[in-house]
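What follows is calculated from the coordinates using simple rules that are stated; it is not laboratory data. Please read these numbers as outputs of a predicted model, since none were measured by experiment. Cβ atoms are built from the backbone, for glycine too; each structure is taken alone.
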Structure 1
Amino acid sequence: MAENHDHGHTPAAWTAVVIIFIGFCVSGALMVMDQPLLFWLSLAIIPIGGVVGAVMRGMGMGKKPLPPVRTAGE
């Protein structure tokens, strides 16, 4: 586990984070502009980011699984 220093930098992770960040920015701006209906509608962008990230991971653009670590006692 200590040998893995990539922190999950993958196209799937970056895409999900950017979409979620945009969702929070849009909903925050609409909250300040006092647009309650659009604010609640814009919150739908946030879970869409998670779905897009999961789909991209399923397409092979996510982090590859690590092999199991063997300890000295095995």
Structure 2
Amino acid sequence: MYSFLDRLSLILVIVGALNWGLISLFQFDLVASIFGGQGAVLSRIVYGLVGLAGLYSITLLFREREKVEQ
């Protein structure tokens, strides 16, 4: 089972991935447009949280999983 922190980090990683997809395809930074530009404090906080979530999500790769009986 995933904890709240696991789910939150995956959501933030997905937000970051979608934002990078928008940047690469349309040169549109959704986070910056919502929070007032790339240099705005709120944007930088969101970028930082996405980065921390990415680092935390690395731990998901190395965790033991519960076996599911079929």
task = For the read-out FRET efficiency 1/(1 + (r/R0)^6) of positions 11 and 35 (r between Cβ atoms, R0 = 30 Å, to 0.05), a value of 0.95 was computed from one structure; give its label from 1, 2.
result = 2
ask   = So helix-only ellipticity at 222 nm (-39500 (n - 2.57) for each DSSP H run of 4 or more, over all residues; to 500), computed for just one structure, reads -24000; which one of 1, 2 is that?
value = 2
note = Value 37, 12, 9 of semi-axes √(5λ) of the Cα gyration tensor in Å was derived from the coordinates of, among 1, 2, structure 1
ask   = Out of 1, 2, which one gives 18, 15, 5 for semi-axes √(5λ) of the Cα gyration tensor in Å, for residues 19-58 alone as computed from the coordinates?
value = 2
query = Once relative contact order in percent (Cα under 8 Å, 6 or more apart) is calculated for every structure in 1, 2, which label goes with the largest value?
reply = 1
